[in-house]
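Presented below are the structures under discussion, each in the form of structure tokens.
Values quoted throughout were computed directly from the atomic coordinates according to the rules given, and no laboratory measurement underlies them. Quantities reported herein were computed from a predicted structural model and do not represent experimental measurements.
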Structure P
Amino acid sequence: MIASGPTKAVMAKAVSTLIIVAMPLVILVSIVSFLWGVWWLGLLAALGGAVLYKHHIPLVLIVIASTVGTMPFTFNQISNRMDHLGSVIREQSPEALTNPERLSIYLGNVVMGVAGFAMAAPEVALETLFLMHPNPAKSYSFDYGFAMKSAYIRKLVQDFATNVASGKSGKRLARVPLRWTPRMPYVLYDYRVSLALAGGGLRAVAHKTDDGFRIDNIITIDIRYSEGYRLDIFNAYGVRFYIDEAIFSAMQDLGWFNPYVVRYHWSVRTDKHGNLNT
């Protein structure tokens, strides 16, 4: 079947839009890859951008397959680079980092932020990228209830509302530290919220209404990298991949990243028994 004129025009526009969106990302990945010593990924990214620009879709697929096939080597090299940068910081000081090393960490933070968007986790993506704001405020407040998408957070709010309605607790919920564990049955579904809010704290206040309660909630979280935190993502079959926050914490010490506090607040309503309205 031969595509009609309008169909061809739509496809051409879609490809053009893809190129416009993809090219900055391709350039970023290529630069960061070379800075981190992952030269093959840098070459593949550059080649992928070139063939995408020329609309050679079969070659784009070959580049993607090659990228996936070399991922074990990529993960190991990133981890090796983490080892090197971490040792420089711990054995000497953040000031011992060279300018190219500082730039590699800085742009690595951009890649992690972009990855957050790719994972459909825009909140942690924005939190990550906003660390790079040159003149940040000390705190930010958002009227945003995305946390209720988490079964864990929703249960905390529901339990508080039920206890208030039954008279088992007062109308103020003291700070509840937010911690997700692998044993939680819904932890995989909560990744969007947990990535953005883990380490924060939930407080709530209940207000009596004519038909139930209004629960005002607030989650406060300190957005900063921790020198002592290491996230082991994968380590098996000769392949390892981890993130050492010490190298990003060093950039805070150098003034390249600026920590801040963010507060997410929202309200929910319940019936007279404390059941949350859907």
Structure Q
Amino acid sequence: MENAKEFIALTEKELEKYKSRPNEIAQVLVDKALLYEAKLAEHTELEKKEISFLQENALVRFYVQKKLEGTVNVTNNEIQSFYNANRNLFSNQNETNSDNIATQVYNFLYRQKLVANETKMIQEIIQNFQGDLVLTNDEVKYMSNNSVRITAKYFDKIMIEEMKKENFVNAHNDEVSEMEDKVLVNYYIEKSLSGKVNVTEDEVKNFHEMNRDSFLNFTLADAYTQIHNFLFQQKINNDRLEIMKKVVDKYKLNDIIKDYDKKGLINLGKIKMTKKDKNDEQ
């Protein structure tokens, strides 16, 4: 594996892509530094299988979302209403970072609306599937005979066969690679925070009750995993920020950005400063 400096440095393609969007460069460098850390991390054979399972599952979700693009819509009013009703969930995030919060809410609401269309599409694919699917003894052993996971694995295999018919992975190679990298980074961060964060069943139930309108006709059982994951992500935001700050210092990312500016590759003058940045200058 290449050294950290070479791995984190923006490629010519990335520099061209973000030259007119300098505000995003810092986050891209942080993401690349986190990915470098995640790739360096040692994983047991069981953890490698878990990462592979999560990446495969994410690939299937990505495929379904691509197939259903444009079938649902989330309005700004829905985003604002959800935020107002759940403002406490975002209390550990900087309110100046409203774009990021809006994106989180949008993704959550979009996912809930998409479920109905997903279910119909998936049922049709499964009903029309022809062929035999067999889990290996190793796959069953890894999933510890967990019926939910085994069912999910069968479902993923069917969907992957469907993708092969369309040459889907090759057609979306860059997006698939980016998605797999995100899964690896999230696994690395969540493993680093293991034991520090917990979401209780009562918290999931309360959230479902308070936001019943967002789940349309879905029961708590239907929405449990989505709610659990959403609440977990909100809880780890502070710790995630600490991990991000560490890689900024460790890999001197601010110096890299200044170097790009000196070489004329980007224009720091176009980067909007946060209130905190302005206060630091005074």
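Please state which of the structures P, Q yields -1.00 when log10 I(q)/I(0) by the Debye sum over Cα atoms at q = 0.13 Å⁻¹ is computed from it.
Source structure: P.
Of the structures labelled P, Q, one was used to calculate helix-only ellipticity at 222 nm (-39500 (n - 2.57) for each DSSP H run of 4 or more, over all residues; to 500), giving -22500. Name it.
That value comes from structure Q.
Suppose you compute mean projected area of the Cα convex hull in nm², for residues 68-115 alone for every structure in P, Q: which one lands on 3.5?
It traces back to Q.
On relative contact order in percent (Cα under 8 Å, 6 or more apart), which of the structures labelled P, Q is highest?
When relative contact order in percent (Cα under 8 Å, 6 or more apart) is computed for each of P, Q, structure Q gives the biggest number.
Taking semi-axes √(5λ) of the Cα gyration tensor in Å, for residues 28-171 alone from the coordinates of each of P, Q, which one would give 32, 24, 15?
Among P, Q, the structure yielding 32, 24, 15 for semi-axes √(5λ) of the Cα gyration tensor in Å, for residues 28-171 alone is Q.
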